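Listed below are the structures to be examined.
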Structure P
Amino acid sequence: MNKILVIIPAYNEGANIEGVISAVRRDVPYADIVVINDGSTDATSCIAKGLSSSIIDLPYNMGIGAAMQTGYRYADMLGYDIAIQVDGDGQHPAHQIDRLIAPLFEGKTDVVIGSRFLGEGDYVPSLARSIGIRIFSLILSVITWQRVTDPTSGFRALSKEAITFLARNYPEDYPEVEAIVLLRKAGFRITEVPVRMEARLWGKSSITYPKALYYMVKVLLAVFVDLLKKVER
């Protein structure tokens, strides 16, 4: 029987984390949960601990890259066969996790990305996000020799081998796009499945127009650097 772990990275998600954990427990009762508290200054850690969840408290806000690499190292160390990223803001519906991991059970792929743009749902990104996603999609589709529709989606599931790889090689800052490049260079199979994502339960995204432009330029530079790297599986 496969050991399955849901990794929930969270930064100041005190208003959302209880609902996220409860939904995962309800819809994916066969999975373990670990919350990676990324230096939150609110009640995120206390609420998660009150729900008897496994939690790793990072000493300060280190960013999504460090949080997820911590989660993958935890999964690798404890020998999990599948790891699933579910963000702490409530945008990733737990009831769609079964759909996300199905291709892994079938042995068809190593990494599954939940795509908001494969015909399900009515997700409409802001103009800044839409431009960035389209540019990333075009570049990654060329680099990976396969169609990539949602390169910034954090709703992902990984096989045991991919977990081990990302435990050692995970990008910093905004890592979703760069991780796809590294995984493909290492020879991992990547598949997208259609998913419906929700709006944040509470709060708002920290991505502003200046940050979106900075993010896009920085990630594109990182991707081109990655193309020159020697990557070992």
Structure Q
Amino acid sequence: MKYIIAPSILSSDFGNLQRDIEMINQSEADWFHVDVMDGVFVPNISFGFPVMAAVKKHARKPLDVHLMIVEPDKFIPEFAKAGADRITVHYEACTHLHRTLQLIKASGCKAGVALNPHTPVTLLQDVIEDLDLVLIMSVNPGFGGQQFIHNTYKKIKDLKNLIQGKNEDLIIEVDGGVGLQNAATLAAAGANAFVAGNAIFATENPTETIAKMKQLTNSISI
């Protein structure tokens, strides 16, 4: 199984953004994780199309875009145009989830759904075959540096059971409180993509931290 490390650029140094992008390019990381927050769906605001387009200009790895916004359908084509390779929307923000997923794919991107900590994975059973990725939030979305919610392990296992015989190539991504202390345990539970922000960028040597995370996850045999 291939394990994916996706550093969150929200935790990068925006005064030296190109430097941090180049660090990720040259590291063992697989994706750039791009958190988009609107101050409505979550109590914080991040960045929009201009910053994302600037990241895409220098990035040599796929952009994994996580929309923490209301009414994502209004903006999906624009995010695709700005360089998204994968677009993940929140189950809780989509009234017509199937239609939203169709729009993502029609825009030329892989489609993902994120679940807040209180949202059970069983709610995805009717769209599970339409998904490329499920993002399990292991903290409440909106702010970095929160404490990891341990029920995440059960949700990963529940999702693994749900996809059996239906969509076994689905990527199970985890975001929030992920780092060297739990990456291997999350991989053993069934996750295969790991978003890390402060756990990478706040370390003395982010490139080395990414390499260690890669080594930890690759050590798991499932």
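Things worth noting here:
- Entry that produces -13000 once helix-only ellipticity at 222 nm (-39500 (n - 2.57) for each DSSP H run of 4 or more, over all residues; to 500) is calculated, selected from P, Q: P
- Structure from which 46, 42, 36 was derived, Cα extents along the principal axes in Å, options P, Q: P
- With distance in nm of label points 7 Å out along Cα→Cβ at positions 115 and 131 derived as 2.4, matching label from P, Q: P
- Each of the structures P, Q was assessed by mean count of other Cβ atoms within 10 Å over residues 91-98; the largest value belongs to P.
Computed from the coordinates by the stated procedures, all read-outs in this text should not be read as laboratory data. Just so we're clear, the structure is a prediction, and the values are computed from it rather than from any experiment. Cβ atoms are built from the backbone, for glycine too; each structure is taken alone.
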